[in-house]
Structure formats: structure tokens, C-alpha cells
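Asks: What follows is a set of structures to go through.
No value in this document is a laboratory result; all are computed from the given coordinates. In this text, all values refer to a predicted model and were calculated from it rather than measured experimentally. Cβ atoms are built from the backbone, for glycine too; each structure is taken alone.
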Structure I
Amino acid sequence: MTSYGLDTWVWYPNMAEDYSDLETIRAELAEREEIFSKLPHIHSILIPGGDPGDVEADLLFQWSGQVAEILLQYHPQARIWLAPQIMKSELAYDWLETFYTKVSEEPEWLGGIAFAPWERTPLPELRARIPDKYPIRRYEDICHNFQCQYPVRQWDIAFAMTYGRESINPRPIAFKHIGRMGDQWVSRRRLAVCA
């Protein structure tokens, strides 16, 4: 098998209704085991806290630990990364405080934190709240064309109506700009940057 030395990440949101239900947990873990066992290499699993998904922060950590147990059976060097996204404004403060408390416990399975759309904590403050051992990776929303973090600017209406929100959208100049935003303050020692 040829290797290009690239990291293999899997974006795996929590889409079930109730991660406290034992039958749901069994089914969701079985699905993940099937996928993890079939992939030849996984470097990291990224689990968004929201967008999509709607799991309380303490349950997110409990669940992620269970996912990590299965992941490590097949990919011992892999780690789980979490994105502290929360869509419900009225719950944001308590959810985030619980999230930061859980991160401060420094679970072994946690590889780092992804700074994603819908996060309510600015990146410099997030860095201050996360233990130094965990890198932070920027997780930009570059997969959507409109109603998103970085919409296509001055997009022709015919293309917008034809292609829609989630079409192929290579924008090398825009992506370069997005990737370099924030470089003026980013310490590469403390923040893993990706665009």
C-alpha cells in the first residue's frame, strides 16, 4: 500500500437522539466499530459538540471516551478531537463551563480541540482555557457557499440557484486568505493551524 504521509481524519457527528439510552449507545458503538475496523488508518476522529449534534457537554465526554475505547482497539495511536460548538444560545454558558471543566481533567483519549463555526469563545480566550498539552486546530467552514461562515462573495445568482449551499466550491484565493486570517497572533507552538 502506498503512503503519502497524510493524516487521515474522520468527521463523525453524534446524530442519534439520546446518548444516555443503552440501546442507542450499543447501536452507535457497533456502527463505529464496523467503520473503524474497515479503515486501514485513522489519525483522528473529530466530534463536533453541535452542528450537527445536540449532546450535553458531560455526556459528550462520557460518550467520546466510549468511542475512544473502540477506536484505540483498531488504531492505537489515534485520538479524539472535540469542537465546543453549541447551537442553543440559552444553554451556551453552562454547556461551555462544563466542557472546559471536562477538558481540564485531561482525558488520555483527547487529542486536541477544534475551533469551529458557532463557537462562542474567541480563539485567544479558548487557547487560554485549554491546557497547553492540547493543540487547537482551526476548523473553518469552507464547505458551504452561503448561509455559512465564509460565503462566496458576489456569486452569480444563476450559479447560486443551480449549485446551492453545499456544492463543490474550489476557491483557492479565498481559502488562502481564510487560512492566513489570525496568523498575526497565532503561536504555532501552541496552536496547530489548518485551513
Structure II
Amino acid sequence: MSNENIVWHDHHVTKKERSSIKQQKSCILWFTGLSGSGKSTIANAVEVKLNELKKHTYLLDGDNIRMGLNKGLTFSDEDRVENIRRIGEVAKLFVDAGTILLTAFISPFQKERDAVRELVDEDEFIEVFIDTPLEVCESRDPKSLYKKARTGEIPNFTGISSPYEAPKKPEIHIINDKISVEDVTQHIIDYLEEKGYVHD
């Protein structure tokens, strides 16, 4: 079927209406950082806190997505771009559903993160840079990925043999080497409350 035969179907229930009954403003909390930076740990902690506040959330994690939606994609630069493109389209649907979506992906390229930002309204994409020094990430190495990358067992590994482009102007910038998960979580919750994403 050619694309000219596909037409976007508008819904009768709007994004604003879906969000209002949840008493929140839908958005994407896009956690980015090196492997071992703490992205998934912090994203999970933020989701737990939002759940305690009775907010409607969902968390997309890199490994989980690659086991399903993006199964078959490699870690080549080309497939990494496609990985984020697909995630971006899914994220857009969650925002339209009125949900606060949390994502935890290395997403090493600024261009691809910006492409996801452009899929939603200006205030619906919150880039959260978990800025953890490489030596700290490598010292954690829970899956021995850095060790394997250093010996050449894993090619195209971000931070070692493949570049990571740090966010230029993230909405939230966390230096994550001497701060507790609890403090980071509260900082992010405070931001969401201050900007009106969550309210009573």
C-alpha cells in the first residue's frame, strides 16, 4: 500500500482531556547518559515516586525494548538511529494518551534526541542528562560490558569505541557521582511540580 492511501485519523477525545482526568500534564522524561550512569535506577525511582503521587506513568527501558519492539536491531550507528526513531514514535503515542512517559536509553546522538523532541509539543520533552564520569560508570560495570568493550568483545560501545554526544541544553542536568538516588529523584519531582506537569 502506498503512503498516499494512508490518512491520519483524528480522535474525538483530545490529549488535554486524557491528561486532565489524570490530573497531570503528559510529557516525556528522556533519561540519557552512558551505560552504568544510573539512568534506569533513577528512572525507576522517579516512576515509583510518581506512582505514590497517583500519577499515570510508564517506563520504557533500553534492554526491554530491544527484546521486543526493536528485536533484531544491532548496535551499529544506523540501527541505533532506527532504535531511537521507533522509540520516539511510541513515546509520542504515550504523550497523546495523557501519560507521563519515562525512557532510559543511552541515545548517544544529539540529532536523534532532537528528532524525538520535535515529535511532540515544545514543553512535552524533558531531557534528563544523567552526567556520570566515564571512570565511575566503568567502575560500576554491573554487566561487565566495559570490560568486554576494552578487550574488543563488544564493538561500537558508547564511551569506548563509539561516541556519546552530551546534551547541550538539557532541561535537567544531574552530576551523578556524589549524590543519592533519593536526592536526584526529589530534584526531578520538584521540577515536574514547579512546571505544572503534576498537580493535585
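Asks: Comparing relative contact order in percent (Cα under 8 Å, 6 or more apart) across structures I, II, which is largest?
Replies: Answer by largest value of relative contact order in percent (Cα under 8 Å, 6 or more apart): II.
Asks: Same structure, new question: Suppose you compute mean count of other Cβ atoms within 10 Å over residues 75-82 for every structure in I, II: which one lands on 14.4?
Replies: Structure of origin is II.
Asks: Matching task: 1.6 is the computed value of distance in nm of label points 7 Å out along Cα→Cβ at positions 67 and 91. Pick the structure from I, II.
Replies: Derived from the structure labelled I.
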